[in-house]
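*Asks:* Input: structures, listed below.
Throughout, read-outs are computed from the coordinates displayed, never taken from laboratory work. Small disclaimer: the values here were computed from a predicted structure and weren't measured. Cβ atoms are built from the backbone, for glycine too; each structure is taken alone.
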Structure I
Amino acid sequence: MGVAEMPYLVAAYVAVWIILFGYIFAIERRTARLSRELKLLKELVEKEKAR
């Protein structure tokens, strides 16, 4: 690999990291949303049990 290919290697490396962080961010958002929904569902179940 010569010096001429180095910018492509760096660009590919940066692209992979950006994609990876984007994926992790999307997974974290979904996990947070599911956590909120689960909390709400638990509250609804507890209210129904109290009846």
Structure II
Amino acid sequence: GGMMIGTDSHTVNAGGLGMVAIGVGGADACDVMSGLPWELKFPKLIGV
């Protein structure tokens, strides 16, 4: 149940490891590596 952020086009393939894997641009990656928080907006879960 982890979250991975990467700049490679294949980053999203890590989703097969049971995590949310998101590809981002260079500026977002620099922010994350410098310790700034990165927000992920998602819709309200109403049921599964």
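*Asks:* Which structure, out of I, II, was distance in nm of label points 7 Å out along Cα→Cβ at positions 16 and 40 derived from, given a value of 1.9?
*Replies:* II
*Asks:* Here is a follow-up. Which one of I, II has Kirkwood radius over Cα pairs in Å, as calculated from the coordinates, equal to 14.4?
*Replies:* I
*Asks:* Taking helix-only ellipticity at 222 nm (-39500 (n - 2.57) for each DSSP H run of 4 or more, over all residues; to 500) from the coordinates of each of I, II, which one would give -4500? If you can, show how the numbers build up before the last one.
*Replies:* On the way: I: -33000; II: -4500.
Of the structures listed, the value fits II.
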